[in-house]
Structure 1
Amino acid sequence: MEQYLNMGIKDVISRFPAAGDLLNRFNIGCVPCTVGTCLLKDIVDIHSLSVEDEKELFTGLGEIIHPGEKIVPPKIERKQAAKSGGNTYSPPVKSLVDEHKLIKRLVALIPAIADRADPSTADGFQVISDSVGFIRSYADKFHHAKEEDILFKYFDEGTDIIKVMHEDHANARGHVKAVLEGLEKKDKAITSYNLKKYGEILTEHIKKEDEVLYPWMDRNLTTREVGEMFSKFIAIDNDFADEAKKYEAMIQTLEKNFKNQGD
């Protein structure tokens, strides 16, 4: 078992497909990951497994890799002690989690907007345009920029989990660009498809950040780094305060017009 700890997780899953199913049981999404160069031993720290879950997971992996043998689960050296209970965030990271709440409110509306907003009509064009405006300004220029320009800079951006986040951002931006092209052509098929794809990406992306990336980062940030980052975030928040209020009001209007209609 020890020899596999320093093997890439994707290589382990390729050799032992049942390992992917086991990881899924622990909500460790290595199977669909498009980067996948993390080492098997990395999942303990990145996913902050409890001692009990670590033992159960590696016992199960041992049984898959060495069927019929008595398994003694390896002890993984942790950079940080295992935590119990729900996630707690430092103030700057908590602000990012809170920003996700407004983004998720738009994402929840995307299926209805995509199905019912027709860019060939004035009202439909405006709804899609407003939605894209929120995405490009609040979700990307404000929120994602705080991640890419500040938070991620405290870490090795060659780390798999950060590379996946960058890839998600790039894919999401590609679909937003396609929505704009569909708007220009007033083509409902293009706008509908790409809005829905954007929503799918952001749904999984936010889940990965709230449940995996942010807790992992918080465990590895120093007190000085947390304070420094918080000061930078406050300055950005103050500059964006009026825009944030505008988009909060816009989401409320969209919810009034689209939420629970036609269900």
Structure 2
Amino acid sequence: MPREARDAARLLALITPAGPRASRTAAHGVVARLRRGVRWADERLGPLTGLDEAAARVRASRTLVVDRHGAMAVVARGLDARADRRGPSYAASAGLVLRAVAAEATALWDPAAPGRILVAPNVLSAAHDDALDLSDWCAWTALRAGLLGVHLEHAPHLVRRLARGAARLPEGLDDLLRLVLLLDALADAEMSVLTPADLPSVRWLRTHRAGADPRAALRALAPRLDPSAADALRLDASRFASEALAHDLLPRLLDSPGTWPTAAEYADPTAWRARVS
């Protein structure tokens, strides 16, 4: 099996720290909170998505809590298993994606295992940077990973699409960004019903962390992208997700490649709804 992405991950691991320095107590504490967060999140996956079969598969899946090197290794294996293009351009694309994962990703879904991948050093770093309540933040992170898992378990064709986009940078960048941003916006929309009764600091989390990972992905994958264009892409994703959920069209959205929005429909969700309803 080709190993370009895994080779890139090993090289990046030599120059990328596994995580910021933290005491043993802090490291053990964030891992324990993340695992408690998974148990809290599991109860909400079905009610928030309405995709009960996919939610059950996610609840039954494994959860790995890893450092940055571990996250890169998981993503690299996935890219090498699914990418349909090899050679220097693929290796360069994989390197961009892996650097973005190592620097910023807090939660991922591994479709191969399947299971949630929670990147403890990045979770802990974000908590320090944004003054987050660590228990609430770990639950929030675990829930977002689980929601992503539900969406991708229900729509495995999106896994292949993500891999194709990641392996074909820069020509696949536009489709990859729209896909990543819309998946994130769907989780935002689903989690909009959470109140302080669910997570006491939920308003702080929304203000400081909603969309943070995709914003970092935009910076890492498209450093020359105009900030106003990036904001427009994120706003389109948010509007589209709200439209799909308001009309109970999440299953329809995820059904097949043909029901996923075109580039034009991404910015015009009413046109998409008219086509697929």
Structure 3
Amino acid sequence: MNFHLSNMPERTAKPRTNGITMVMDKGNGLEGVKDFLSVAAPYVDIVKLGFGTAYVTDHLREKIDLYRSYGIPVYFGGTLFEAFLVRNQFDDYLSVVKEFGIEYVEVSDGSITIPHIEKCGYIEKMAQHVTVLSEVGSKDAAHIIPPYKWIELMRAELEAGSTYVIAEAREAGNVGIYRGSGEVREGLVQEILTQIPAEQILWEAPQKAQQVYFMELLGSNVNLGNIAPTDVIPLETLRVGLRSDTFHLYLDKGNKETVQTDI
């Protein structure tokens, strides 16, 4: 940090296992990535090349290598996994992962229907070689999954070998754990937390109000995902109480009182 402030929350250090910030790259160019990493790299833990953008991105290998040069792992969006799977090309997907040196994969079923035992089989198979993030929840806003089912699915996927389960929200933050307005389905979130350890959940939270909700609920070191590159520094200020929304979360009682000076 550039200077000292007292009463700051203790952030986990990289490489983090909790307090993770997962960034969604939806097609940034190499120069844009370089500029982004020059200021934000210390606060980025994982980068997802959103949905199927890896298929159409020029200079893909150079882009992955650029992130890797900063010690930041990259993985392909779950939609790309589903695109291979629905075409009966699972082995081809594994070959692509190996070809590009990808160390993380996302297993999801947000756009297609996969029998859950089959999904867990893919998780188990890939977890022998890479770190698996598996996504729970549908991209279809009309498909409401009851809390007990979220818990059942998350537990099974962690047991199958997922390191983290991702709570689906899409890049807009308006499905899954959120209502169409972006409002958190608080009852669902809190019920999930009665059974699934918070440190094993990556909450997709692209909107500021959603990020603030999870910090108020779980603290500075909550795992958050689908963060836009331009929001990484603002998110870190939220995490450490240097933005009005979380300013008072980490101050002791004495410092919460109004401070008057002669300046």
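Every number here is computed from the coordinates shown, using simple stated rules; none is lab data. Here the structure is a predicted model, which means the values were calculated and not measured. Cβ atoms are built from the backbone, for glycine too; each structure is taken alone.
For which of the structures 1, 2, 3 does the calculation of Rg and Dmax of the Cα atoms in Å, for residues 42-121 alone return 13.1, 39?
Here the read-out was taken from 3.
Matching task: 19.0, 71 is the computed value of Rg and Dmax of the Cα atoms in Å. Pick the structure from 1, 2, 3.
Answer for the origin of the read-out: 3.
Compute distance in nm of label points 7 Å out along Cα→Cβ at positions 18 and 250 for each of 1, 2, 3 and report the one that scores greatest.
1
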